[in-house]
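So, here's a batch of structures to check.
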Structure P
Amino acid sequence: MNRLLYASADGRLRIHPSLQSAARSGWAVGAPDRLIPLPPGGTLMHLPSRAPLGRTADGATVPIDDGVAVAAVLPPGYLRTWLPAYQERPPAPVLPLFGYAAVASVGGEPHVAALRTDRWNAWNPQAEPRQRIDRAVAAARRALPDSRLRLHLETCATEYRCVTAQNVFLRSGEGAIPVSPACNAACLGCISEQWGDVDSPQTRLGFAPTASEIAELAAWHLSAATTNFVSFGQGCEGEALTRGAALIEATRRIRAAAPAATIHLNTNGSRPDVLRRLVGAGLNSIRISVFSLDDVRFRAYYRPVGYGLEQVGECAEVMRDAGGQVTINLLTFPGISDDSAEIDALVTFIHRHGVHQVQLRSLNVDPHWLLARIPTPTQGIGMRAFVAELRARCPGLRLGNFTRSWPVPATEPNVTPGGQNELNLIESRIGWASS
């Protein structure tokens, strides 16, 4: 039996003696299913000017007028399945851009509505190598004293604790190389640039690096290990495809120096013409951001300039036809992502465009603020049911949280032992049920 977990007016956590926890999917409030212990690296956060909602034994929803709602923010490798349930007390400030998840107390311990999606230890923010980031930054200063990109990434790695930026200094795995200060979209959940209601949690790249600067940092990172790879299009920048000429030349230089390397691009999928030339220069992996494949919701969230879903699909086709890796960065939101029509559109996109992997991410945004701006379905099927259906309808599709090198190794090193992750367990249950 779970109990409502909330905070008193002075900020101390409280467990309600009788009310159970409530949670939200879209605008609908219900009982969260399959709570898990708050994982290491997870954080409990107060939601100011928001009264927590609890549930009575007969299912009625009750606000705690003198309480403060509490939510969890999950570490990498976990997917939120329910939103926190609360009532706003006007004038409630807009919440910062985090992926708020519903919480409860089970046996006196905090639990969260979440699903484990990836066990790749290389992305553990608490991993031992990441405790040496200050020494790694000092070494990079000596090796690349004049690099503007190195200087920019220092802030990302040390202040924002961006794992992909830290990888550059640790010279391991996927290394972030931001390339563009400009964007051709105005996403509601953009973490590096906002207009009006929401404060950006980090600063955006303030200059346009040259092809030489990009190639220099890439060469330094790739030279440390054959398993390393580089990626353009980070959260601290705009849209990488707006830097066509410089990025194409940089990619050509990187590919010439590292014929077998993975050169990866995170993108909104807006410029297939530029992408086609990048592929010709040596790009072999792409991850396209997707919030919704419904045109109305797509435009309401991305507020795109000069492109639409047609260009997004064409970008996936360009990489598929070139034999490269096609990944979707799915920005999930309970009550929208698990809508039946959204699932149908996603499955169609995966099959039509040869998608290899879907990365399941919790969209970082104030839930009520987003719902007021996005046309929402009446009811989703639930995020766990959504994941199960995606597995069942897309055999061979890889679900996870992190980008892999290309081609993907048959066996992956540095994965947490102790059995399959929840996604594989879901898949095995589906296979048993249908056999």
Structure Q
Amino acid sequence: MIDLKVVREDPDRVRASQRARGEDESVVDRLVAADETRRAAEVSYGALRNEQKELGKRIGPLQGALKEATVDERSTVQADVDALMGTAADLADRVKAAEATRDGADVETQLLLGQLSNLIDPAAPVGGEADFTVLEHVGTPRDFAAEGFTSRDHVDLGEILGAIDIERGAKVSGSRFYYLTGVGALLELALINHAVALATGNGFIPMIPPALVNPPAMEGTGFLGQAAENVYRLEADDMYLVGTAEVPLAAYHSEEILDAASLPRRYVGWSPSYRREAGSGGRDTRGIWRVHWFDKVEMFSYCNPADAVNEHARLLGFEREFLDSLELPYRVIDVASGDLGASAARKFDIEAWIPSYGDYREVTSTSNCTEFQARRLRVRMRDADGVRPLATLNGTLVAITRIIVALLENHQQADGSVHVPVALRPYLGGRELLTPL
């Protein structure tokens, strides 16, 4: 979540961020009002508690005096005690009411604060999904016609190679499931090993995190808001299947205070990823581009907020290094404000050229989530200035199915075999071409 102090001191900035995202601005006004009520109730509660304590100091001595009073004095002292006790009872009711008002306003404040998405980086382009900024093109798409053959899509190539079995995937698990078989399975393992090797070579600690997480982990990373419809929940266990290793990696240090001198802490995690893909019916339904399950290698970084922008550039650089090693044409885009996830202040996507679509499509992304996730998960850092939230960032190295699509379609040969990029050959037994096993 964002810092409540920012909402209190600069609500216009928060409204502008909500507006740029295409989200509800009225949440800000309701939050400001709830926070004002909470603070006023806190002041009232504190004043009444002090009054209650002072009254208690007066009642004790009077009760002692009553025991020692003479018969003539007793009625007067008793009257004073009764008056104070009546005042104390009334004051107790007022304290309870002020406490209830404060606690209710606090719950409302936290609820509304949780509805706000992260503050957008002013450098991010403003607009909807189509309003991204292209930062760079790398490589040139092949002209298959000039090479003298008609290109195939990954479904046909997968069948020729014995690499993808969509029919049996649907038989066993339903639509948008698949089997990777033969060289398809070997290709996934090669991609995972290559990605992990690249990341560990750049200082990342490898991890295999759990793919099932509890509600605080899922909510803390921001996936139970606008993205909730795409999350699989196991109701009997009140657990969630992760849609990315970002979730367990972000929650890894939840409720912890990290020494600032130990930052950045960089992890690379492999996990299966599960997504309901609700609302995407009719889109990319052929093949394995948009599926309910795929494997993924994800980078995650905890760093000092002052270093977050530079760390974001580093993660993008590692993603580009990986795409370059696969010899794929791609472009880098700066994602527009209305297409950002709730946690991201800024996001860069890398889109590979996909011949069957005749367009660039997202295969990796990296997001700077600033302090948003850390505040939710209570991950903090300690430095000379004290204890405060740190920044979290994430970046995908390889989303298996999409990279397989890009590799098969871009590196296909006229006979249906597929060129293996040099960087992958050590992980594929030296193969220069993918052919059926």
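Quick look at the numbers
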read-out: Label whose coordinates, when distance in nm of label points 7 Å out along Cα→Cβ at positions 234 and 266 is calculated, return 0.9 (choices P, Q); value: P
read-out: Ranking P, Q by distance in nm of label points 7 Å out along Cα→Cβ at positions 146 and 354, the structure that comes out highest; value: P
read-out: If helix-only ellipticity at 222 nm (-39500 (n - 2.57) for each DSSP H run of 4 or more, over all residues; to 500) is computed and equals -14000, the structure in P, Q; value: Q
read-out: Of the structures P, Q, the one that 3.0 was derived from, the read-out being distance in nm of label points 7 Å out along Cα→Cβ at positions 18 and 290; value: Q
read-out: Among P, Q, which structure scores highest (criterion: Cα Rg over 2.2 N^0.38 Å); value: Q
read-out: Given 15 for relative contact order in percent (Cα under 8 Å, 6 or more apart), calculated: source structure among P, Q; value: P
read-out: Which of P, Q leads on Kirkwood radius over Cα pairs in Å, for residues 42-249 alone, largest value; value: Q
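All of the numbers you see were taken from the coordinates with simple rules; none came from a lab. For clarity, every value in this text was computed on a predicted model and none was experimentally measured. Cβ atoms are built from the backbone, for glycine too; each structure is taken alone.
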